[in-house]
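What follows draws every value from the coordinates through simple rules; no lab data is involved. Quantities reported herein were computed from a predicted structural model and do not represent experimental measurements. Cβ atoms are built from the backbone, for glycine too; each structure is taken alone.
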Structure I
């Protein structure tokens with residue numbers, strides 16, 4: 001069922017992903033509480049183009065997931081600041097899928113893009129990095145805790161400020 005994507009998963013690992021897995025989109029959980037956590041808990045809410053309220057909402061994400069059958073989850077190292085080479089893995093996977101005739105490939109990042117460190121322009125068409133920006137999956141309502149559990153992985157909450165658990169990104173395939 002997923003053999004046609006194994007070479008792309010292998011490339012993601014070679015590019016620096018900690019792990020990657022092909023999953024069924026029906027195993028991706030969405031929930032309204034996730035967007036509320038963004039709104040009432042994240043300093044980037046309303047301040048970044050790839051964060052709510054500028055991202056697809058949970059209902060749109062549920063409809064979008066219904067249009068796809070498979071996705072690739074990417075487990076990435078979380079860094080204290082933006083690093084293009086790690087975020088770039090998501091873009092490379094999306095591009096590799098496109099080059100392999102998966103023309104509907106659509107990437108969702110993890111958290112805000114962070115390229116414009118000082119201030120995000122927050123306006124489509126004015127972003128200086130339009131090819132690098134993708135909406136945050138959690139901003140679109142993806143419940144990473146349940147999604148990872150549904151797919152045999154675990155996400156745990158950091159116990160202290162010095163701890164940096166991995167981040168996760170999603171690329172919808174077909």
Structure II
């Protein structure tokens with residue numbers, strides 16, 4: 001079977017989803033006091049900034065937002081390459097006693113989220129850590145779930161979910177790549 005790309009979300013879908021997720025966050029937290037966002041490198045960073053911008057427009061509050069690289073915290077980094085590419089981590093505020101929302105593009109096995117939590121606690125002790133993801137594709141290996149999920153998409157393990165964001169890829173789109181299921 002030849003490889004195929006199927007667009008499951010377009011730019012308008014992503015925009016609507018992020019607006020809904022922002023409102024859910026604000027409803028659950030009854031505003032944005034004591035909230036902070038931390039985007040997981042790479043595309044989670046851009047999603048966190050978009051959510052931050054929406055919160056500022058709604059609540060007129062500029063909540064702290066940072067980003068974190070989890071490559072050296074992964075339990076499978078030797079499987080994905082002997083020389084992991086380490087990206088920047090920037091958390092310029094205290095995470096102590098904050099309500100932290102980790103933001104990522106895709107939730108799959110849960111290993112990235114676990115690594116992000118491990119990395120985060122090196123910065124302090126938040127009161128709570130939640131997870132916001134644009135796409136939950138299932139196939140969890142760890143007991144981790146999103147608190148704020150944009151879209152649940154059923155996939156096969158052989159498929160790949162690619163989130164494209166304008167800030168990094170020049171366009172907003174979510175694509176499922178299908179290939180051989182052998």
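For distance in nm of label points 7 Å out along Cα→Cβ at positions 31 and 71, which of I, II scores largest?
Structure II gives the largest value of distance in nm of label points 7 Å out along Cα→Cβ at positions 31 and 71 among I, II.
When distance in nm of label points 7 Å out along Cα→Cβ at positions 23 and 47 is compared over structures I, II, which one is greatest?
Once distance in nm of label points 7 Å out along Cα→Cβ at positions 23 and 47 is worked out for each structure, I has the highest.
Out of I, II, which has the highest value for relative contact order in percent (Cα under 8 Å, 6 or more apart)?
I
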